[in-house]
1. Once Rg/Rh (Cα atoms, Kirkwood Rh) is calculated for all of 1, 2, which comes out largest?
2. For FRET efficiency 1/(1 + (r/R0)^6) of positions 155 and 315 (r between Cβ atoms, R0 = 30 Å, to 0.05), which structure out of 1, 2 has the highest calculated value?
3. When FRET efficiency 1/(1 + (r/R0)^6) of positions 43 and 123 (r between Cβ atoms, R0 = 41 Å, to 0.05) is calculated for each of the structures 1, 2, which structure yields the highest value?
4. When helix-only ellipticity at 222 nm (-39500 (n - 2.57) for each DSSP H run of 4 or more, over all residues; to 500) is calculated, the result is -15500; to which of the structures 1, 2 does this value belong?
5. Upon calculation of mean count of other Cβ atoms within 10 Å over residues 107-114 from the atomic coordinates, which of the structures 1, 2 produces 16.9?
Structure 1
Amino acid sequence: MLVEPNASLSKTITYSPAYTLVPTYECFNRCTYCNFRADPGQSPWLSLTEAEATLRSLHSSAPPVIEILVLSGEVHPQSARRAAWIEHIYEHCEQALALGFLPHTNAGPLSVSEMEFLKTVNVSMGLMLEQLTPELLKTVHRDAPSKQPNLRLQQLIQAGELQIPFTTGLLLGIGETDLDRWETLEAIAQIHQQYQHIQEVILQPYSPGQQEVWGGLAFSPKELVSLVAIARQILPADIAIQVPPNLMHDSIDLIACLKAGARDLGGISPRDEVNPNYSHLVDGELGNILGAAGWQLVPRLPIYPQYDHWLAEPLKKLVQQWRFVQR
């Protein structure tokens with residue numbers, strides 16, 4: 001049974017049954033906490049043949065995979081390979097659609113024309129705002145040009161102007177202050193009030209990994225619970241607050257976040273590509289943990305129903321088929 005976000009069941013928690021497809025790990029940014037990136041030229045691009053074999057194998061998964069998260073490292077905007085990279089992402093999304101899945105792309109800041117192009121093969125898209133403070137450009141984002149706060153804020157505005165259902169979020173514990181977090185949440189709320197396009201805000205606690213060079217301390221679970229409550233006060237009611245269950249210290253922290261106002265657990269995939277040291281529980285185990293605390297875990301699509309009318313007809317038809325199947 002699929003229960004749509006914002007359903008009347010107050011103790012319903014949603015998640016997206018997902019698989020993450022990575023066109024390339026290469027990225028021109030060098031965020032010091034990153035456990036995902038590879039240097040340009042050190043990550044071969046995923047071929048369509050390889051991707052097709054993987055996607056076809058997902059048809060036998062249980063529960064059924066719905067979302068294909070196309071998550072890519074970033075090719076520099078001035079690179080001669082940028083156009084080919086965007087085309088490559090498009091082809092992976094097109095392939096996922098042809099095999100019956102619903103793509104959601106997160107590939108860093110994109111131009112308006114790039115977003116328009118990818119909108120035709122995605123039911124939703126996303127970009128973490130992370131934090132708006134420019135102070136992080138002196139520390140963890142010193143060598144990360146696309147982490148310019150205004151550039152990422154502009155991406156949220158562009159998504160609204162293009163009527164793209166969007167997911168954004170905060171990365172917590174990378175050197176920001178409490179005020180920085182509140183100001184970032186308020187900026188998201190203001191943009192959503194203008195365009196009404198933000199589906200979810202992820203509150204993602206920094207969690208140390210083996211590949212990073214920074215070596216910071218994990219974000220406090222108690223601070224996360226407090227921030228969920230603050231975010232619920234700041235953000236409009238139609239934006240779901242999402243927390244990643246694999247980054248919780250234990251089930252007590254997760255349940256506390258739900259009690260504070262979180263209502264979504266995001267895409268649950270066999271591998272968290274951004275945090276590869278932190279595996280997800282399979283949804284049966286997670287469902288049992290939540291069920292014991294009185295919460296019901298149910299799947300959802302990567303597009304919320306109030307945005308279906310923004311889709312072109314072929315995408316809308318596929319989304320409606322999924323909604324019918326999951327009833």
Structure 2
Amino acid sequence: MSESKVASAQRRRVLQVLGGAGLIAAGAGSEAPLARAQATPRKIRFAHPAPIAHPWQIWGEQFKKVVEQESGGKLTVQIFPNAEMGNERDTAQAVRVGSLEMGAIGVGLMNWVPEMSITDAPFLWKSRQQCWNAISGAFGDDLRKRCLAKGFVLTGWTDLGFRSMTNNKHPINSAKDMHDLKMRVPPSKAYIQMMQAMGAATVAVDLSELYLALRQGVADGQDTPPSVVKSNKYYEVQKYITKTDHVLTTAYTVTNPKFYDSLTPDEKKAFTSACANANEFLRNYTVKDEAAAYDFLKAQGMQVNLTPDIETFRVACASVIDKNPDLFVPELVKMARAAPA
């Protein structure tokens with residue numbers, strides 16, 4: 001057969017296939033585009049400002065694994081760490097306006113929902129379990145409603161661990177050792193009030209800029225969980241760490257309401273299930289990593305104090321909650337403390 005005849009035969013076969021497809025599409029009517037749309041996976045962009053060793057990345061990876069599995073591939077997740085989408089405030093704003101589906105955020109959320117400061121109240125909880133009992137009850141329901149009213153679906157609670165004190169000047173054993181220190185605080189009135197109650201000077205620095213601020217001496221020290229000191233490599237620019245456990249850092253993952261509402265019932269079920277799974281996964285991980293982090297930091301050359309005089313810190317901070325009802329809403333404080341320990 002000549003080349004021209006072969007080409008002609010191929011064209012006829014293509015036209016036959018296309019014609020058949022056209023008949024199928026015509027017979028399906030408007031359902032065909034819908035079926036094609038439903039077959040296309042929906043992408044969820046999840047951003048956070050921390051390094052990939054940070055617990056937010058761990059939460060995101062577990063969420064991605066579970067939601068893709070439980071949705072049968074209908075939902076897919078792309079993670080953007082290292083402030084690729086901006087700092088905490090940028091991330092929250094992007095989620096709020098809908099240019100980003102999901103983000104992990106800490107105190108930055110308080111710019112829109114100041115009542116979220118309650119989770120940073122010093123020495124609020126008797127135990128980690130009390131915190132999680134409160135979050136799964138009326139306390140958590142109240143905060144979820146407040147977030148939704150400001151444009152965020154509060155879909156995850158990330159346990160980043162009990163906070164420690166680090167600095168470059170001297171060991172910290174009691175609250176009086178804070179008096180000559182300039183401590184970094186996140187952009188949060190709650191943390192400023194707490195540090196000042198202990199006698200420290202404060203300087204506000206975003207988490208994404210903290211390493212550089214410590215290295216350059218903008219701040220003498222900071223307070224984050226030991227796992228964050230490890231993951232963000234603050235041991236390279238800090239000499240002393242003290243296990244004060246003054247705040248259980250519970251940050252959040254937030255979702256755009258319109259995106260959340262657009263999910264089908266099955267997708268929404270898979271989505272919320274994956275969020276709950278990631279919460280529990282990170283909680284268990286953090287408990288183990290918190291203990292191991294102190295050993296790691298000691299091996300890196302930091303001087304570690306695991307037994308400071310906690311009561312002096314508790315006494316110094318006792319009035320902070322009562323003197324700041326705008327930050328620590330009395331009704332929320334009552335609900336938090338009423339949760340089973």
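1. Going through 1, 2 one by one, Rg/Rh (Cα atoms, Kirkwood Rh) peaks for structure 2.
2. 1
3. 1
4. Only one of 1, 2 returns -15500 for helix-only ellipticity at 222 nm (-39500 (n - 2.57) for each DSSP H run of 4 or more, over all residues; to 500), namely 2.
5. Of the options listed, only 1 reproduces it.
Computed from the coordinates by the stated procedures, all read-outs in this text should not be read as laboratory data. Predicted, not measured: the structure shown is a model, and the values here were computed from it. Cβ atoms are built from the backbone, for glycine too; each structure is taken alone.
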